[in-house]
Structure I
Amino acid sequence: MPLTLNGDEETCVWTVGDEAFEEADRIPVGRDRHVRFEFENKTMMPHPMHLHGHFFRVDNGTGRGPMKDTVLVEPGQKLNIDWVSDNPGDWAFHCHQAYHQEAGMMRVVRVA
């Protein structure tokens, strides 16, 4: 699932998947599925992206990347994470820079 990280300091609007939180639908994910989030950071700032309720493996090309719940996506970077949707519910997924989160860089992942 491609997820573009976008926004800027000038407008103070930050987005995941080109949608700010207030305008965005939940991201639906079936239960017990292998899920890949494909980040592309189109901003000039790093974004520590955090997924509640799950751990994910950072794709580092070895098949044995580190398990985390937060990963830093550097400016201009493309980065993939893999996880299993084995914990049902609505889970926050957001940038851990509080002002980015408050300005829209947050989504809800619905595992059902």
Structure II
Amino acid sequence: MLNATNQTAPTIAPAHAHLLAELARIRRVLDVLPLPDDTAAKAHQEISETEVALLEADPDRRRITGCLERLALALAASGALDHAGQALSAPLESLAGWLGDSGQSVRDLVGPR
């Protein structure tokens, strides 16, 4: 696909588009939560790094696992997972599901709330 400057734009696989949408859901929830500035900055950094990794031709699941673990830890420590409940845990669990076995650590962190 060519963009306006006749450069090839990246094609996002449908499965990855869904994952990017889940990250956007998390970002929207974070934007309305009363998070400490450092927690919000850390969360947005991890989301951005995950987005970049998902846009690669062959996403590095190990790298994405690390990003999502750090994101879940920051959100759990701040109380955001308890405060927002399914609004955060559902998209995180969806992302963890795509990771397969390596996503278990993320599932454990977001667990039943």
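Can you spot which of I, II the value 2.2 was calculated from, given it is distance in nm of label points 7 Å out along Cα→Cβ at positions 21 and 61?
On the way: I: 3.5; II: 2.2.
Only one of I, II returns 2.2 for distance in nm of label points 7 Å out along Cα→Cβ at positions 21 and 61, namely II.
Of the structures labelled I, II, which one yields 3.1 when distance in nm of label points 7 Å out along Cα→Cβ at positions 45 and 101 is computed from its coordinates?
II
Tell me which structure, out of I, II, gives -1000 once helix-only ellipticity at 222 nm (-39500 (n - 2.57) for each DSSP H run of 4 or more, over all residues; to 500) is calculated.
I
Taking semi-axes √(5λ) of the Cα gyration tensor in Å from the coordinates of each of I, II, which one would give 22, 17, 11? Don't jump to the answer; show the numbers that get you there.
Details: I: 22, 17, 11; II: 26, 16, 12.
Only structure I yields this read-out.
Where is relative contact order in percent (Cα under 8 Å, 6 or more apart) largest, in which of I, II?
Values: I: 35; II: 27.
Result for relative contact order in percent (Cα under 8 Å, 6 or more apart) over I, II: largest is I.
Taking 2.8 as the value of distance in nm of label points 7 Å out along Cα→Cβ at positions 37 and 53 derived from one of the structures shown (I, II), identify that structure.
II
Only the coordinates and a few stated rules stand behind these numbers; no lab work does. Please read all numbers here as calculations on a predicted model, not as lab measurements. Cβ atoms are built from the backbone, for glycine too; each structure is taken alone.
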